[in-house]
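What follows is a set of structures for review.
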Structure 1
Amino acid sequence: MSHLKQILKRGKFAVTAECGPPKGADPEVVLKKGELLRDKVDAVNVTDNQTAIVRMSSLAACSLLERAGLDPVLQMVVRDRNRIALQSDILGASAIGIRNLLCLSGDHQCFGNQPQTVGVFDLDSIQFLQAVRIMRDEGTIIGGDALSAPPDLFIGAAANPFADPLEFRITRLAKKIKAGADFIQTQCIYNLDRFESWISMAMERGLPEKVYILGGVTPLKSPGMAKYMKTRVSGMDIPDEIIKRMEGVPKNKQREEGIQIYEKTI
């Protein structure tokens, strides 16, 4: 069973961290990141060609981390695979011992280093969630053909509390839960007021009783990082007062200030 699932089922506070695969084939890069996270987190999210930049596959990086004794969360985007490839990779991931999956749309290819790429998007992220749940719980693929053995996966989805309109974000969250999400990981939280509004609306509909919700947090290193994320990273909401706070301290104190903001958030 997924270690992350065990922690959450016991009602404990779970901590995950993100590991971006390298822009190359050296496994030691992944293993070194894994060692930095060992005994500090409950699971390690492995991104899938994030920002549409070519990197080592998430599936391969997850395999390296799993063999090293960590609990990886395989991120898989629908941008690059049709339904045949998605279902095939799900079966392969389960076969090699990966127990966590995060179903995502993926950053649009125009933002990456291969902008001429044709996006697939055969399924959207909600359809993908449903397909994985049916594979696991009913033992069939899309179309109804039976599997010889179903995948064993703890299924996750992403949520963005900061996109407009807010009411639609709650509706989308409900759809993802109904489709099959066991856990939710949110976009990074800097606008606490907006996040509180989102979680309050979710509670009014009883959604946190149906799914585990993990809030995303990322310490800021500099005002430049904050500005970049605010203007260039989809779904980010970093209030101007946070940026001004980072700008208001000496350069050698900015990382410390970012950690203090992070500590207040959690």
Structure 2
Amino acid sequence: MERITKQRPADERVNVLGVGVDPLTVAELHARILDIVREREHALVLHQNVHGLNLCYHDPELRAFFNAAPVVFCDGAGVVLGARILGARLPKRITYADWAWQLAAFAEEEGLSVFLLGARPGVAEKAAGHLLIKHPGLKVAGVHHGYFDQASESPENEAVLREINAARPDILLVGFGMPLQERWLARNWDHINASVALTGGAVFDYVSGELERGPRILTDNGFEWLARLFIEPRRLWRRYVIGNPLFLVRVLKQRLNREMRAHRRS
């Protein structure tokens, strides 16, 4: 497969804490994925949320990984809010708990094959089964859990790469969580025969039903983080109780620094 990537022009991206986020709707994201597959590109399509931006803030290597990706879409109401504070606009967030089903419908309609990689043993298989019940024409090229030795050149990692490459999927959906999935792709993407790689976090847990989603009154109104905090407080309290206010402080600082620079130039 020809290794070609096309990155969205930098001036079209919204810079939030040093990471460019593409202002894409679901329809535009689907169109971009379809273009990548049809043009036989080899491209990363990454999602970004408040947690990811906080990780990138002090990690130049991770930040550079996102900025080098041809597509980075918004997966969080906090990122939409951050962009608004900075005087920019991002469309409504695209979150996997909802989008996974739309993605499956899109892939089924366009005849695109998908490989599901991640989560605990059995979870991705269960997720695939749920997707196939609703979308029986979906081409599931393969499924593999994420509990393997992901070290470069480890026998288990090499075996997973061989399995993916034998399937040659149009779309590889990786759900290891941040930043494991990004670091794994950074090491392995050049050796994978797939047109598109998507990072999906807990996508398989949601689709399989293993992870409960909060009430719609929260998830539909920008408070998915609060619903997740109620469900998994011990694991997520630091990410949200500390991370969310820290993100807003950093965004306000970014805006202030920008305004100060503009004032000095005037």
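Observations, loosely collected:
- Highest-scoring entry among 1, 2, by percent of Cα pairs over 24 Å apart, for residues 21-164 alone, is 2.
- Looking at distance in nm of label points 7 Å out along Cα→Cβ at positions 125 and 229 over structures 1, 2, structure 2 comes out largest.
- Here relative contact order in percent (Cα under 8 Å, 6 or more apart) was derived from just one of the structures 1, 2, and that gives 13; the source is 1.
- Origin of the value -13000, where helix-only ellipticity at 222 nm (-39500 (n - 2.57) for each DSSP H run of 4 or more, over all residues; to 500) was derived from one of 1, 2: 1
Where a number appears in this text, it was derived from the coordinates with a stated rule and is not lab data. As the structure is a computational prediction, the values presented were derived from the model and not from experiment. Cβ atoms are built from the backbone, for glycine too; each structure is taken alone.
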